[in-house]
Structures are given as structure tokens and as C-alpha cells.
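None of the figures in this text is laboratory data; all of them are computed from the coordinates on show. In this text, all values refer to a predicted model and were calculated from it rather than measured experimentally. Cβ atoms are built from the backbone, for glycine too; each structure is taken alone.
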Structure 1
Amino acid sequence: MHYNTLEAIQDLVTRQRCFFLSQATKPVDWRIKQLKLLKTAIMAHEEDLYQALWTDLHKSEEEAYLTELSIVINEIDCHIRHLRRWVRPVRVHTPLYLFPSKSRVIREPKGLALIVAPWNYPFNLMMCPLVGAISAGCCAVLKPSPYAPNVADVMDQIVKETFEEQYVALVQGHREVNAMLLEQHFDQIFYTGSPAVGKVVMAAAARHLTPVVLELGGKSPCIVDRDANLDLTAHRLAWGKTINAGQTCIAPDYLLVHESVKEGLVERLMADFERFYGQDAEKSDTFCRIITDKHFNRLSAYLKEGKILCGGKTDATARYIQPTLIEVEPEMRIMQEEIFGPILPIMTFNDINEVITFVNERPKPLALYYFGSKAQARKVLSATTSGGACVNDTVLHVSNPHLPFGGTGNSGMGRYHRKESFLAFSNSRSVLWSSDKIDMAMKYPPYKYIGILKKFV
């Protein structure tokens, strides 16, 4: 069914609400069964997903496996393995003055979830939140990005083959469909995308006081200090900046490098770009393309600013932009907007306190990267704020499923991955169980025993 009218979307939401209220999604065995069915369907469409990711993003099978499929499969396996433990009521301490009561925290599903995914990792960033919603016992409406249409079509197949629409449904469309979905009353909204659209989602959620998880982006700094291992730094920085052609929310957005090591780092970065993708990255089977003409034109405009140190070649027909290093000034446009492409602006510093001030004067980033000594790393981490961070590496904190992933301030709110995904779609319900056999008189008026009660409160 095509959900391209307000009436159709309202009907879908109503049917999902009724299905959730039937209590069908709550049994743990049922949730685990749905996770297993989802995994089976994904594996059956593995080749279709590889082809779709290549068509939409020129993403190689190897990169698609590492950054998309393997992450989702591992997430499903983790939830299947641990869900029975996660759903158990958590016993907490009960103060003596509440004797003989007992206290528990119960994890219950929030209800009906809306999950809106972006185009840069279209499978991973749709399916991982869905795993959390299923695990928590929610129903879900999925909204993929129209800019990755082939991946969206494969996901649509997977969902239709696996679930009834009254439980999980995928809705395709552009902004008008997004607007109609956001008019509905959901119990949880999970949005991944830009801060600008994140504000629209949050404003829409406020009309129903719907809780939100916002996984946004921003300008994530990479700091390279004078005592950094330049060979290792260049290798890890070049990879983190160019995976998915830089179209990664946690990609290093700009580089702050100590003046004394700038030339050496630039030389090594240039060598690593060539090592990874050959003398002509356009001919590489492992270098992705820019998603749309609009994004290509925006990125190409950045190349007119600053001084290009290497790269800069573009091909509008193929939406190709060569890995590029460019010297910039803070007031330039490239330093005001999230880049989301294979262009790395470079600025220099001489005192780490300059860097701390520079970072703190800007919106809180989704990630922060530091290369250098442990002592300086501790100083930078303690004096700044970001959603996540790596010391002497880039991007890889997202690959550790034991680390909660999310932003702060302008870069988002809420966390997910593994148990955090389960909690993101769960309500932690506080329950006090009091005895119906014993009653403590001291809590009632006229408070004759208030003196005794004060000793225990």
C-alpha cells in the first residue's frame, strides 16, 4: 500500500495503535521471534542490499558489509542473546521508612515509534533503531530517505515479507510525507539527520509531548598535536575522512594541526589518499560518490575558498569529488557548515589552549578526535564537550557496541546501540509494592510520631 495521503497515514497509525494495545508485542518470546525473522530476511536479501548500496552510493561490497550489514546483524544477535535479562524487573533499594514495601523498575514498551533514517548509511541507520523498537516491544513506522531509493526499495521488501503492516510498516516519500507523519501522535520518535531538520522534528514532537532521540551531526574537530605519531595519524585520519566519501556524521570535519607538524602531516595524508584509492580515486572501486547533484554542487562551492593543498578534482556527471586538503580561515563558509564530503579544511595552532577555546566557542560536536600524548588528551577531553570521542583514532568509537552512541546539544540527544537501543524505546516504570497486611501509622495525620519518622528520613 502507498502511504502518500494523510488519510492513509492516519489509518496506518490507528491500526498500529490498536495492534499495540492488543498486548501482542509484549511477550519476550514473541519479540525474539521477530528479531530472528528480521535477521533471516536480511540474509536472504544480502546481495540485493549490496547492489542497491552500490547503485545509490557507489559503495563497495566490502565497505557495505563493514559499515552496514555486519553492524545490523551483530545488533540483532546481541538483542536476541540478552533480551531476556534486559526485560527483567530491576530491584532497587527501599528506605526503612517505607517498610515493608519493595521497589522495582519495570522496562515496558513506549508504544508506537516513528523511525526516520538518512541516506548516508541508509540500511544501518534504519535497521539498528528498528531492532531496538522490536526488542522493547514497540510497533514501528519506518521512513527511509528518498535519496537512497534502491536501498529503500530493498528494505521495503524485507519489511513486507517479514512483518504485518499493523506491526512494522515502511512508508516512502519526500518532505510532504515526512510532514504528514510528523502530524501524527507517536510515543517515540527516532530521527537521524541534520540539526536543521532535527529542530523541525523536535517542534513537531512537542505538540504531543512525544519523547525524541535525535542523532544529528555538526562540525567534529580533529586535533593533531606536536607529539602525535604522524604516520599513524595520517593513516587513521585519511580513512576516517574518506570512508563513504566523507558522508559520515562522525567524520572529522576540520583539522586543527600544530604548526610544527603541519607540512609532515599533509605529505603523509596525500600519500595515504593515494595508497587507499590509487593515483586517480575516480577509478577506484572502493571510493564512494556524492549522493545527489545538490550535495555535489554545495561541496564544489567550498573548493573556491581557501588554498587547495592537494586534490580538488571533480566530475559533476559522476558526482565525484577527489579527496581534498584545503587551507582555510575560520570565517569562511566551509567552516560554518557541516561539510559531509571528502574535503578536509586545515588550520594551524601553537598553543592547545587556543584549540580548546576555538572548539568551545562553537556548537557541541557529535565527535572530537585528538592525536597526541595522554596528558594533553586528558586536558582536551576535560575542557571540551562532544557526543563521543577518540584518542589517537577516528570514527571507530561507533564500532564498539558497548559504547552508547549519540550527541549532545546541537549534535543531538539520546543514546542507542545494544542495551541503549532497548532502553531508547522503553519506559522505565517505577513501581512500589506495599504490603496489604502491615500499615505504618506514623505517616498519617495528626503526625503523632513525626519525631520518630525524622530519624529515618
Structure 2
Amino acid sequence: MAKLSSFFNRLSLSKKLAFWYGLSLFLMLSLFGYFLYETFHQSIHHNYDRHLRFEAEQLLPFIHTRDTLSIDLTGYSRNEALKSGVEYGTYVRLYDTKGRLIYKSPNFSKIDQPLEVELPDIPEESSSSSQWQSLPARTLFYPITDRDQNFCGWLEVTGFEWTLHEELSRFRQYLYILIAISVALSILGGYWLSRRALSPVASIIDAAKSITASDMDKRIPVNYQVRDELTELAETFNMMLARLQKGFEREQRFTSDAAHELMTPLSSMRSDAEIMLRKPRSKEEYEETIRRMLQEVRRMSEMVHLLLQLSRVDSVHRSQPETVNISRIAEVAAQKYREKANEEGINLDLQIEPELHVRAHGGYIEEVLNNLLDNALKYTGRGGKVSLKLQRSSGKAVIHLEDTGMGFDSETKRHLFERFYRANEAGVQEQSGSGLGLPLVKAIVELYGGKIKAYSEGEGEGSTFVVELPLAERKA
């Protein structure tokens, strides 16, 4: 049994489908054939019982019941049938109510094998089949009654159904042959149909095997003229490949940009160190070089910190978020940047609706607000204004951060949330930054099912960032 199961498991899907199709058809045809055979068999018995009943009714006028039960076949037109041999003869016996034999037809004298029968218990017509003289025999018991409808005895009429059984045997053979041919054709046809139906799967497998990390632009062929499950499967694979390709390209670009961004300050620090070591320098020169190197170290530290944050946000292995008070986090973050805003002569306006809660990590939400406020203050000149609003809207906590800074054009807007991207607007390149702050903000916001959008009328027109996060019900 285990070997059979192992063999079946090794079969291809098309062969398994053909096998199950053939098996189900075999079972259905077998049940139908059995029902048809039994119906035909019973019909044959019923028809032969009508023949035996006719023979019995022909004998009734010759049976006398006035004093004692007797039979006189003088003038009986079918007397030869009572004398005929095994194949075509009719065998007749007459019994009284106590089961005593009154009469038996002459052809019984030619038979050595007795006909064993049991008389019915109740005076009603009945019939039964038996094997007699190596042939199928059918016996009918016909009750004999007098003029007053009193039961007087039994008339037993027996005949052979061998011709009918031959027809029945041929019919059974035809059924076997037809079932066998039907099942064989169904298996072959099922295998052909399954192979034809699953041929797109083979092309999908071949195409999937040919796709590697070096040629992620390949796609699985899709027959758009046919809309079925396999078409949807191919389209789903193609969508998955498109996402994987974007992921590979993003990671490759990220690795390249990270290496470039880290290499620049390292090269600058190495150059400064080599220049300082060529000959003795003054104290002021050493201090200036160290300040420059320290500035580069801070820049790299900030970049590494943001890279680690991005890695943690992108990781699937993270703790479950909890319900946090985003209003309180926004107030704390705003107070931290208020002093910086006052030092740079920037008006920081706050409108924070209290007791708004979201499902998130508090540290990540703080990172979002820190990056947005830091960018707003960084690119807003003295005398400018930064407005932070947090309010409830349509079941969401909505952050509006608006500044009167340098703004950005439509080209910058398309790349604003790409990693390591820094706009070419005047003044942007002069500010320190890694190009990772806004991508980190976007990743965190989308992690919690939120959205972030940026708006600006153009360079020098200020900018607005809108963050939406689903509100959470606060637990009592």
C-alpha cells in the first residue's frame, strides 16, 4: 500500500487528473450498468412469468375441483409441450392443499434429477428461479380455487429461461466491454485534456526557471485573450516579479548610494589627515582640521543612525505596535525644537488637538516628527514661520506641517522620498543632510497604514507635509 501511494505521489498532475477522472467514470458507469443489468434481469423474469401464467391458465379448464382435486388433459391442445424435452418443454405438477402430488406431466419421467421446490405458505401466486438440469429454470405456483373461491391446491408450472439468460449474458458482456472502452477512452481523453489545459503551467514553469537575479525584467507570457485561473496565476507571478525587481533595484541603488555617501566624508577625512602629516602644522591648523573631521564624523553618524532606523523599519522581525498618545509625542517634539526656532528667528506655531491615539511605536512616531520639524527649520530662513497642526479628521490623526521656506519644484517632488536624494534648489546643497530623513518618515508612516504627501507652489514658496495615521480606540 505504501509503495502504491509513493508511486501515485510521483505521478504528474495531468496523470493524476486522468486517473481520478477515469476512476470516477468507472464508478458511475459501474453503478449505472449494475442498475441497468438488474432492471433488465427483473424484466426478463417478469416477462417469463407472464408466459408461465398463460400456460397455467390454459390448464385451468381441465382441472376439476368438485369432489376431489383432479386433472384430465383430454383435448388439451398443448399436450406435446408436456412431453417435450429439457430445452422447450413445460413441466407441470398438481398438488392438493396438503402438498400431496396429484399429477405430474409425462416429461418428468425422462428426468433423473428431481425438481426441488417448496410450496408457498399462503394461497397467492408466486414465482422463483432455480438451477435445474444445469439450466436456469423458472417455476410459477398458481393457486387453484373452486367456484366458491375456496382454495383447493397448487398448479406448478416450470420452464427454462436458458434463451433469455443467454441474452442476459450477452448483455452483461456488452456492458463490460462498453465500460472498459469508455474508461480507457476517458483516461486517454482526460490525460490529453489535462495536458492541454495545464500547458500554460508548463510555460509558466519554464519562464520562471529562466528568470534569475541578473534578468529580473523578464516576465511570464500571458494569453490575454483567455481569462481563466491560469491567466490570473501568470499575472500574479508577473506582479510579484515586478515587486521583486523594484526591490532589487532599490536595494542596489541604496547600496551604491550609501557607499558613495559614506565614501565622500571618508575621503575628505583621509585627505585632511594626509595633508596634516606631510609636515608640522600650527596649533590653529590642527584645530581647524580636527573640526572639519569632527563635522564629517557627525554627518556619517547621522547617516548610519538613519540607515539603522530604515533597516529596522523594513525588517519583518519587529515588536507589535501599541496604542500611543500622538498628541503628547507631538508636544514634546515641538518643545524640543522651539528653542532652536527662537535662536534662528523662526516663529513656531503649534495647534495640537489633545488625546489622539494611534497604533504605533512611540519612538518611530517621534522620529517622524523630529525629521519633519528639523527639515522645516533647516530650510526656513530667519523671520520665517513654521506651523505644526495635529487634528482629528475622518477617523485619522492628521499632521499638517507648513513652512515658509524655500519649497521645491515638481521635479523635486517626484524624487522627494527617494533615499539619498537631495534637491538641486539653491540653498539645499549648502545644508547638511544625508537624504535619508524623508524616506525614513515615509517608511514609518506606511508601516502603520498611513500616508504622507508633500505640496509646494515652487521654489521660494514654502512647503507643506501632510501625514495621516489611523486613529486607535483608547483602552479604558
**Request:** Match the computed value 0.80 of FRET efficiency 1/(1 + (r/R0)^6) of positions 24 and 128 (r between Cβ atoms, R0 = 30 Å, to 0.05) to one of the structures 1, 2, and report its label.
**Result:** 1
**Message:** When Rg/Rh (Cα atoms, Kirkwood Rh), for residues 160-231 alone is computed for each of 1, 2, which one produces 1.22?
**Reply:** 1
**Message:** Please compute relative contact order in percent (Cα under 8 Å, 6 or more apart) for structures 1, 2 and give me the label with the greatest value.
**Reply:** 1
**Asked** Of structures 1, 2, which gives 18, 13, 11 when semi-axes √(5λ) of the Cα gyration tensor in Å, for residues 400-447 alone is computed from the coordinates?
**Response** 2
**Request:** Tell me which of 1, 2 gives 80, 58, 37 when you compute Cα extents along the principal axes in Å.
**Result:** 1
**Item:** Of the structures 1, 2, the one that -17500 was derived from, the read-out being helix-only ellipticity at 222 nm (-39500 (n - 2.57) for each DSSP H run of 4 or more, over all residues; to 500)
**Value:** 2
**Message:** Matching task: 77, 18, 12 is the computed value of semi-axes √(5λ) of the Cα gyration tensor in Å, for residues 72-239 alone. Pick the structure from 1, 2.
**Reply:** 2
**Of the structures 1, 2, the one that 0.10 was derived from, the read-out being FRET efficiency 1/(1 + (r/R0)^6) of positions 32 and 88 (r between Cβ atoms, R0 = 25 Å, to 0.05)** = 2
**Message:** Of the structures labelled 1, 2, one was used to calculate log10 I(q)/I(0) by the Debye sum over Cα atoms at q = 0.13 Å⁻¹, for residues 208-415 alone, giving -0.69. Name it.
**Reply:** 1
